[in-house]
Structure P
């Protein structure tokens, strides 16, 4: 699964998000149960990666549902948002330097590991529905004016946070595919 790296407008981001979330959901549903929870060395299983995606995506969706004035707690963005490619390059650099998911977003420190495959995929679907609906009330200007914190990348404009979220979904979905096939 690949996101078009030239996306920038709200419409392009929303279209990419809808397509990516649908493809990921179909893929997650198609995984055989014995493969869904299978551990391979120290790598997260498919189930753990999906739980991680839920834990990382949900705050973005919920944050975007807040009244916009409440996001001013993190200040307003005073610069032009990075492109998808610029933002993902920054994230890849962090990964190359050994960055790992914060404990808050780790599936191993969460009660989700006791859920069934069906429950985990339903959590994913609920989260992506929240993300997609949260985007509806945002304008292109709003995506650049407001920001929220990212644990590795610092404060990101909402546009950049959406770029990160799309890349993150793509990254883990592709990682699961490599793990299984």
Structure Q
């Protein structure tokens, strides 16, 4: 069992028979009344995010999680297909549940696939990824690294982000996976 005072971002807990990932939590101690914990949870089955409040000290079943190295093969519109690199066994996960992580994943990339109670459910992403810019408008003359302004750019995975004006097609950029923000040129 896990208590509300042991919660951490990224933990998986079971609430009313449903497994959730803790995205954010905040302990609140009002001047009057009992303490409580305000949380933002993502449902493991379909990726929906909900806000939920718990009393301080409330207990949940801790969920067994395991990360396995897998190779991302392709997404076909309904499922994302992965292969275990040691046994060559393939498995498919509904694409909707991992759609956000797939924005930063190329075909043939090695990823850590998260298994919850033995069932595949999510992709654990690194803090940042390096991707190539495949489409963007050319920067205007006079645009410098210090000059302000952003423009949209499409990356090799199909994701669109805002980049500074000096970034061109073919440049490799570093992107923060949690927020989808441009960090630097690679």
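Things worth noting here:
- Which of P, Q leads on Cα Rg over 2.2 N^0.38 Å, for residues 40-87 alone, largest value: Q
- Taking relative contact order in percent (Cα under 8 Å, 6 or more apart) as the criterion, the top-ranked structure out of P, Q is P, with the highest value.
- Distance in nm of label points 7 Å out along Cα→Cβ at positions 24 and 64 - highest-scoring structure of P, Q: Q
- Structure from which 14.4 was derived, mean count of other Cβ atoms within 10 Å over residues 56-63, options P, Q: Q
- Per distance in nm of label points 7 Å out along Cα→Cβ at positions 32 and 96, the highest-valued of structures P, Q: Q
- Parent structure of the calculated result -1000, given that helix-only ellipticity at 222 nm (-39500 (n - 2.57) for each DSSP H run of 4 or more, over all residues; to 500) is the read-out and P, Q the choices: Q
- Answer label among P, Q for the case where distance in nm of label points 7 Å out along Cα→Cβ at positions 48 and 80, calculated from the coordinates, equals 2.0: Q
- Here Cα extents along the principal axes in Å was derived from just one of the structures P, Q, and that gives 61, 51, 24; the source is Q.
- Structure responsible for 4.5, with distance in nm of label points 7 Å out along Cα→Cβ at positions 16 and 136 calculated and labels P, Q on offer: Q
Throughout, read-outs are computed from the coordinates displayed, never taken from laboratory work. Here the structure is a predicted model, which is why all the values come from computation and not from measurement. Cβ atoms are built from the backbone, for glycine too; each structure is taken alone.
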